[in-house]
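What follows is calculated from the coordinates using simple rules that are stated; it is not laboratory data. Because the structure is predicted, anything quoted here is derived from the model rather than measured. Cβ atoms are built from the backbone, for glycine too; each structure is taken alone.
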Structure 1
Amino acid sequence: MQSPVPGRVKDGAAHLAALDRDLEVYLDGTLVKRVTRHPAFARSCQAIADLYEFQARDENIDLMTFDVGDGRRANRSWQMPTNYDELVAKRRAMTSWAELHGGFMGRSPDHLACSVSGQLMNRALFEEHGARYATSFWDYYQWARANDIFLTYVIINPQADRSRSWGDQANENLTAHAVDEDAEGITVRGSKMLGTGAIMAEEVFVANLQPLLPTEDDLALCFALPLDAPGLKIVSRKSYEQHAVSPWDNPLSHRFDENDAILHFDDVKVPWERVFVYRDTEMCRRQFHDTPGHVYQNYQAQVRLGVKLRFLLAVARRITETIGTIGLAPVQTKLGELAAQVAAQDGLLRGMEAAGQQLGPYYVPNRHMLYASQVYTQGLYPQFITEIRELAGGGLMMLPSSSADLAAAETAAILENMQVSARDGEGAYERMKFMKLAWDAVGSEFASRHVQYEMFYAGAQFVTRGHSFRTYDWDGSARLLDGLLDGNDTEWRGSTR
């Protein structure tokens, strides 16, 4: 691992410089090596750089960063809060970042920083697994924190044939697994998903969030690598950024398409100092669920989602103002309902902070309230999008094919005549500009991906509801029930009749 780069706070230029290396990215059958220069990825890379640039501004340094020693500072997402106030400071920093992209970048750099720091709040668990793994993981965390690394992860195995276990697929090289080891490290072959944000990240964290069978120990791995590691191939999905017509036509997808990708390990060598879990299926589960790692990564997700819901609520109201329905009682009722749902999510977020607890020296959000929020928002997001589309009616469809229509005299005249806005001082151009953004947020292919993404962000519904079932205080509610039952007996009790 390299020494920390010079400078007090990582800025946008430092991040772009870190991405200026040869990758093995495949898009539309073509090899892409330099993503910061490619039209499918360049603006999204810049959007991430903008986050670092924001944190490096003098007026934002205390808000966004904390002292990590040796005169350096890193984003607060790497911080391990020791009390409620530090947790709130962490949330304020993550909120400020999310507001820069409206919550549309689900794998911004603060996500994995929260996960890794959360896992290491129970460092003793890794010591139990093996002293060298614990040392390697702690050393990696300190290096990544000092350099403010953008770390993403792949923790899901390929979907494949769901009727069979991952270790029992027709293709034995389907899922990433260890095929060899020697004094230098292990050799990994196979694929993982969903590499969200991988193309604009510096490093990838590989682990297993899904349960493994005891016999699948060759799949039971956790390690981290730079994304330009030899043999690591990144197969991108369709780039919405590349297909964006213009910033005016696609104001969100042209710069916030964080991408998703398959990561394939073609006999990739992982040095031992980058291996954190090895051939222990139970440890793969424990590193997330017997530490605060799973709580903290999803706490960040709920912070980000709260910003996204506020953004979408603003879109919903602006639609009704634009088309002149804001004064109708049914419309106000619907907006009031949406506003209540946004407030409920925010209340759960603040509740999980206030009801947090100490884990040794660290302060951890309330686990059940976190999972309750996940259950709630998993169903809320697609419903929320549908409600906004109903408020919009046909207005989201009757838009110009592209900004080129504004430059053609005949079509421009027609659009000026019929694109009427009910907002004071707003003309046809402003209406169309906003409606283009609204469509990108709720109706475009980019928007459809976000519906699917938020529905399965934390897993299938049975997974999140299972977490809620396991973490609820059933004993406490049973005591309430039994307390009210006590003393309600009649003389019949114990009767011989």
Structure 2
Amino acid sequence: MQFTITQGINNCTIIRCKANKNANFKDMEKIFKHFPKNKKQTVIFSDLTLIDNIKGTANKKIRFIAVNKNDKNKPDINITFYSNTDELIKNIDTNKQGFDSRFFSSENILIIENSKLKPVIERLELKSRPVHFEINLDSLAYNITYFRKKLKPETKMLCLTKANSYGTGNYEIACLMQMIGVNYLGVAATDEGVILRKSGIKLPIIVLTPEIDNLKLMIRNNLEPEIHNFRSLNAFNEACKKLGKCDYPIHIKVNSGMNRQGFSAEQTDELISVIPKFKHVKVSSIFTHLATADNYALEQLKRFDTISKKIKTSLPYSVIRHALNSVGIEMFADYQFDMVRLGIGMYGISEFACANTKVIGKLSSVITQIEEINAGETVGYGREGIIGKTPKTVGVVPVGYADGLNRLLGKGKTYFTVNNKKAPVIGNICMDLCMIDLTGIDAKEGDRVEIFGDSPTALDIAKILGTISYEVFTSVAERVKRIYTISEKLI
């Protein structure tokens, strides 16, 4: 059994699953633990054979809606019946406040789907352009397990969810990590951490680039800051003092050679001397950031070992040390210290580990129009798409640079996969559209096309652009619909 998760109207989350007659409702309802507890839980179904499965849930805070005749109702089960989908949709549309229905609002809605409920799903899911970023949570869990197996059992794991989890989403990703038992999450900004806290994430969260102006907001949301200089150390201690906090966890960053942020080796003695004076904070971890994946990284690790050990032994309590990123786990496992920080590797697009991990994200769209373009004609802005001496079949795909498809990928620099065939991009990429060459490909309007995922991969796109796969994923625009899939075995 697989669940598909999308965003719904009125701050609802729509969870779709298909179940056979022998499906156990208790297995299905486990999916609710992936979502904030402050939302209502609703189940919509039409197969009345499931009613016996639902029996015993009457005391739970779940609203049941059945789209079928009320001929098998049980008095001990609280179910609202609608005779057909039209009746339910009419009820949704007549309960309006402003321009939209409030019949469903701030709910996690599990729909046990079949063809009868398709109109209900279409009414409840947020409408969007046909560009989808599909995120496979099973693949994400697989990748985390792959890296975990390279570590000692006692080594902790911090997973990075900064930048909207590298473009893949906030709560859905963090919730999976919380469920499978990672130790820390890492965000870049305070606001990112606040979003996770409001969604019900309880894991320790480190803010890796904390803003001085947001320290009180950080403390009120139980977020733990990186401290990289004496100014930030003083400011955070004062903020804790004003809010009456003592021994608030902080994370000391050491500059071992990245030369971007962090306390230098020359500042170690001064740091050791002043830390005991700050009564409102307590060092939870000491870490550094690797600049490369070669012998220079090994130099950094040795330098960090010396500096961090000196700081650690000066403190009267235990402190976590961490330095390795995804590549570091692959190459320098002897330096895993007490914790590692897993980022790009778990998203399946690390060039060092991609052969052993799974791609978790696929960007796709559809063909909305197909035309035969005569020889000698051109396609798109600037007339850059030159047809040549023979006619071409050209497809229009609603995806453009406003969706995160870099304009430099136009004019044949990349291709989309259409029915297992490569369809090169023709001409310039527009803001909301682009064109592809479908000549010789058996394709029709409405067919789905893969922009990147298995072929081409995010790494392929990055190489064309002369950049890194991080940028490809994080460039996927917010307006692109995220669709999550998760299997029964993970819940």
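To test your reading of the models, identify which of 1, 2 gives 1.6 for distance in nm of label points 7 Å out along Cα→Cβ at positions 176 and 480 when calculated. Walk me through the numbers on the way to the answer.
Working: 1: 4.3; 2: 1.6.
Computed on structure 2.
With helix-only ellipticity at 222 nm (-39500 (n - 2.57) for each DSSP H run of 4 or more, over all residues; to 500) coming out at -15000, pick the structure among 1, 2 it was computed from. Computed on structure 1.
Can you tell which of 1, 2 yields 1.16 when Rg/Rh (Cα atoms, Kirkwood Rh), for residues 184-439 alone is derived from it?
Working: 1: 1.08; 2: 1.16.
Working through the options, I get structure 2.
Here the criterion is percent of Cα pairs over 24 Å apart, for residues 240-351 alone, and among 1, 2 the highest value is seen for 1.
Suppose you compute distance in nm of label points 7 Å out along Cα→Cβ at positions 104 and 456 for every structure in 1, 2: which one lands on 2.2? Of the structures listed, the value fits 1.
To test your reading of the models, identify which of 1, 2 gives 1.6 for distance in nm of label points 7 Å out along Cα→Cβ at positions 296 and 328 when calculated. Matching structure: 2. Starting from the value 24.9, 97: which structure in 1, 2 was Rg and Dmax of the Cα atoms in Å calculated from? Checking each candidate, the match is 1.
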